[in-house]
Structure 1
Amino acid sequence: MSYTAHYSADAPDFDWLGYQPGRILLEFGAGWCPHCQQAQSAIEQALASHPGIRHIKVEDGKGRRLGRQFSVKLWPTLILLDHGKELGRAVRPQTLAELLPLLAA
């Protein structure tokens with residue numbers, strides 16, 4: 001798959017994620033967040049070298065259930081899932097070097 005540019009207010013269901021085949025990179029954040037904005041170039045570059053990973057950007061914040069279910073505290077938080085199981089996460093990554101080990105997990 002490819003890089004997704006915008007956060008979606010429509011988050012997938014937690015249970016639905018558990019049934020999805022393959023790898024999914026969940027990215028929690030907000031479009032106005034400066035840490036999220038700064039990380040976008042590195043995230044896009046990392047995903048370019050891993051085209052088989054599906055990227056889902058989830059708008060997080062008050063009242064957003066999925067972020068709480070994954071215990072997200074800081075943005076951006078990227079969580080790599082494989083068939084619904086968490087393989088790893090990166091919290092506030094800013095460089096490509098911080099993301100490549102996660103995607104290679």
Structure 2
Amino acid sequence: MALDYTIIGQRIKQARLAKNLTQEDLAEKIDISVAFLSRVERGNSHINLKRLNQLCRLLDVSEGYILNGASSNSTNYLTQEFADLLRSCSPEKQKLIYNVAKTIAENN
């Protein structure tokens with residue numbers, strides 16, 4: 001499965017905001033430019049593993065959460081991602097997604 005850098009950036013931004021940090025604050029703490037952090041949060045640039053580790057320690061989140069969302073063992077695995085996806089779809093597409101998901105769930 002390919003990484004979606006837009007979602008990764010959104011998770012970084014959410015974690016930063018939850019800690020009440022500005023982009024300037026976080027960028028300074030991990031020694032990157034504000035412009036680069038902004039591009040990372042928009043999904044336009046990729047952060048290396050060293051910086052990701054620093055960022056996760058400062059924001060008190062796991063690398064796994066930033067890269068993959070909640071743990072697959074969690075009760076809310078991908079809940080927010082599905083909600084965001086559905087909000088962006090027309091009612092017709094929402095119904096189609098629901099029917100596909102229901103079919104898959106019932107066949108397991």
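If percent of Cα pairs over 22 Å apart comes out at 20 when worked out from the coordinates, which of 1, 2 was used? Could the numbers behind the result be given before it?
Working: 1: 20; 2: 40.
It traces back to 1.
Among 1, 2, considering only distance in nm of label points 7 Å out along Cα→Cβ at positions 20 and 92, which has the greatest calculated value? Don't skip to the answer; put the middle values down first.
Details: 1: 2.6; 2: 4.8.
With respect to distance in nm of label points 7 Å out along Cα→Cβ at positions 20 and 92, the highest-scoring structure among 1, 2 is 2.
Which structure, out of 1, 2, was helix-only ellipticity at 222 nm (-39500 (n - 2.57) for each DSSP H run of 4 or more, over all residues; to 500) calculated from, if the result is -8500? Can you show the working numbers first?
Values: 1: -8500; 2: -20000.
Computed on structure 1.
If relative contact order in percent (Cα under 8 Å, 6 or more apart) is calculated from each of 1, 2, which structure is the one that comes out at 37? Show your work: numbers first, answer last.
Numbers: 1: 37; 2: 24.
Checking each candidate, the match is 1.
Read-outs throughout are calculated quantities, based only on the coordinates presented, and are distinct from any laboratory measurement. Computed from a prediction, not measured in an experiment: that's the story for all the values here. Cβ atoms are built from the backbone, for glycine too; each structure is taken alone.
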